[in-house]
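Structures follow.
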Structure I
Amino acid sequence: MILYALYFTFFCFGAAVLMCLWRIITADGVGTRVLALDTMVINTIALMILYGISAGTEMFFEAAMIIAMLGFVSTVAYARFMLRGNIIE
């Protein structure tokens, strides 16, 4: 039964990544693209964790933590760039 639940969640998060990719391509403003990219990073992290559960290895959990930190830092840096015009003062 857990196998069917994993397949269902793979499908749901995969569809969410594709919808975010579509929003990045067709968005009107830059802010919308940044939000869609951040949501896509979160969905990708969820896919990595699900794959780690299905493979039974802990390596994907550590990789998901690294990608989460990089995604957060990049979102904050891009938001600062949009607001102030520079990242480092």
Structure II
Amino acid sequence: MLKTTNSLEDFLIFLEDKGFKFQEDVIAFIYFGKRYTELPDHLIIIAIEFTLKSQIKFDGSFYLSLLEAIKEKKINSRKEAYHFVKEIGLAI
């Protein structure tokens, strides 16, 4: 994605501008994951990026599992997130 934004809303608009057309239910699920895990926007954005890069499309169960793992591992930065996904064998 290579775009740093300050908010989840800005990031979703950026993705739409790049051709990712999410249905309303997907956007609602993204925000559900944010509320469920209580993670800040920058970690939600990382989870969306990793989901799209590894699954080629938005996969809700993968996204939610990734959010839960990020929260459980107390990941706070992009660097920590990349290290974590490499550790578990995801190709990003």
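All of the numbers you see were taken from the coordinates with simple rules; none came from a lab. Remember, predicted model here, so these are calculated numbers, not experimental data. Cβ atoms are built from the backbone, for glycine too; each structure is taken alone.
One of I, II was used to compute distance in nm of label points 7 Å out along Cα→Cβ at positions 10 and 34, and the result was 1.3. Which label is that?
II
Which of I, II yields 3, 14, 19, 19, 18, 12, 8, 5, 2, 1, 0 for P(r) over Cα pairs in 5 Å bins from 0, in percent, as computed?
I
Kindly point out which one of I, II the value 16.6 was derived from, the read-out being mean count of other Cβ atoms within 10 Å over residues 26-33.
That value comes from structure II.
Identify the structure, out of I, II, from whose coordinates Kirkwood radius over Cα pairs in Å, for residues 18-65 alone was calculated to give 10.8.
Matching structure: II.
Consider the structures I, II: one of them gives -21000 for helix-only ellipticity at 222 nm (-39500 (n - 2.57) for each DSSP H run of 4 or more, over all residues; to 500) as calculated from the coordinates. Say which.
The value was obtained from structure II.
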